[in-house]
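**Student:** Take a look at the structures below.
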Structure I
């Protein structure tokens, strides 16, 4: 995993403050930079440097594929060690693979598939099985208890903080121009002083129209937030544990909401079991500056679950294989 990288006070402040709330108005970098004591040009340079150093994975909108009519699913492979790198290359070559991590378990490769229509998820799974000769185990989301994270430089602050931009209200209707805008920004915003203007020139819109369309997507939850996406390992969260629990189905929804509210949990879901190989139905992502901290967090979750939980495991990440985000 990446070690924490040296950051000066301005970079640290930038990362902590710009993970959401990026202005949807003309000259957004000037407005955001003014709060940090930076000109628009200097802010863009700082962001570009952080991206090149892989302190940030991208800067721009975070899209919610399900609100767009698509689907995503968590899936895993049990990969023989002798083939690991070759299989990782085969899996990562698929555009539908948004994230891919090596985790310490017999199921040692975990990835997220995201597609613009639900049916294409299973096409992607078949493509992986045909390419690798390995069985893909998918773990569809049955219920979302919490998604909301903000990482602070240093790795000690709570991560389970919902940023203010999250929508999810109203019917979603995207036209061809919206989809063009999504495709133009899914990899990040252009780091120029007038990004909305540059996007508008490309798409045949004025910058007010670009801002209005993005604002509408925020309002209905197509965009979770707009801002910096940190590589949490590079800013001090050295331990990333996917904690999984075998919880009584009659109690999991009540308990899942409680687990999702814990300050160290960034994601919490109920997922499908895959008996007999996978008995777990409650997943919680826990983050800390070291493994002992994460194990203590998981122990507190286990205590909260009490007799409703029959067993649990913690799958630590040991390598980022791919982290590109949504591609439609």
Structure II
């Protein structure tokens, strides 16, 4: 169990000035037991400008300086994918709890390093899949466990948006920084399939991909077979119009999520569509709550109350094994065992 902070509050620092920070700054300030106290960048001038813009009290011109600040309890890591492992380990070794953007790492070896650092230093580390913390996703997982659609047979999940080839300087298309459609948007449907199958990592995977101009996948689709005979079908792309959705099909009915990835982020209600095998569709309304606030509150619960994480590092390992399996299969053009 993680030792609770004696102040009863969590003081957050932002490790980088990446654009995704904007999604978390408001929720940290809205959360009842959190304070945003610091930001760091690779230069002091950039950190100072960012701190002024977002009214953050302290700015550091290096990531190391932020980790040395005893007034920071938790760091949010929003660096490029290839830097997640290095700085998550360094943060844990500095005694900081860590919320790390997805994907938390790109290799199983790096995940093992993070697991060891978290255990050795008694800190909480989890992956920032905001939607997995949201009441909508938790409700669907509970409905599956309760047998609301019988035995699950099939999970279909997808996420895409159009990223033109001429935007080759976009970090999402950089092979050196962990770019690719699967690492960026594909981890959402993949993590959804693993979560809703409720059977650990898939046993077998088949996938195919389209590789773009920079050498990373711009479209990838795959099929996952889980040990409990559930089939997951996932797809992602940078070369398709914006599309999102998830459908879970059982032998007694189905559950559809029109907005699976950012429910409530716009302040609007979201919904779960339950269709029994025999009967009319039922719309289950989920009250609006920001999914990014949900992950901040999850960190508060873990550190201050000793709660278990919603996304444990073992769950991150299951998701990572599925993602790596999809890449292995697509590149080898073969069915692979995980």
Structure III
């Protein structure tokens, strides 16, 4: 009887030993990433801690023992996990995962939304486009536009007005992550302005303020039919300003109306607004769209002409320029008859 008990105890101890050896082998294999090889993408959410990351890695079969992963991390310096998508391999050791998940996300592009902001888009159109793409909330965007703190010196120089960032959101092709906030998305466009538009102004050494150049560029952007004539359109508006003549830009009234009417009525041009260049001389109150580089260059370096007028051809492919009102009327009649 005593012998039977000893045999049973020996069997139990042997089983426990085998179990412990098996667990040890499994843990060691997990620790060093042995026996698995498959790449995949894992996502770290904002504010995720080690426990939730260990669980996420377990769910994705990257590790088998989240407890021991957490224990390993505790032996290291406090980690700073980087939110976003990370490409990892199941063969990675705990040490490699520890370092990898603290590096910049490297799979963001695969989970990003490609957005093209066209030249000449108004701020409202940009916000609508971003929201349509599932990149944020409209009210949150306008809150950031009105009072968001952006670390660019030119922002502080923008006069206090509605639609503060109108014209400063650079038209370009962007990759936005769905993880980015409204502030981060706007900041990315302002950064593009700082890198691509601001140097044009600084290199030109203009006596006009950046805001004045941007306002003029936005009008040029909306009025010119092609790149070649942008300096000519600029010359018309600067010539008018020089002699105290109103700009009478249809685009500025369309900005007030929030629609692109082909023909403005007398009622439209009589709207009392600081953006209405049919009613008030000089530049409009602020930019009316986001101008591209070609329009900014034209505003900085207009052609030297005596033109005071232009009219679009019937197909809208170009504008016809004139020095006198009589010549302008004749060309207007010719375009209408074609």
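Readers should treat all values here as calculations from the given coordinates under stated rules, not as data from a laboratory. This is a predicted model, so every value here is computed, not measured. Cβ atoms are built from the backbone, for glycine too; each structure is taken alone.
**Student:** Name the one structure among I, II, III that relative contact order in percent (Cα under 8 Å, 6 or more apart) of 14 was derived from.
**Tutor:** III
**Student:** Starting from the value 1.8: which structure in I, II, III was distance in nm of label points 7 Å out along Cα→Cβ at positions 81 and 265 calculated from?
**Tutor:** Considering all the candidates, the number was obtained from II.
**Student:** Additional query: Upon calculation of distance in nm of label points 7 Å out along Cα→Cβ at positions 177 and 217 from the atomic coordinates, which of the structures I, II, III produces 1.4?
**Tutor:** Considering all the candidates, the number was obtained from I.
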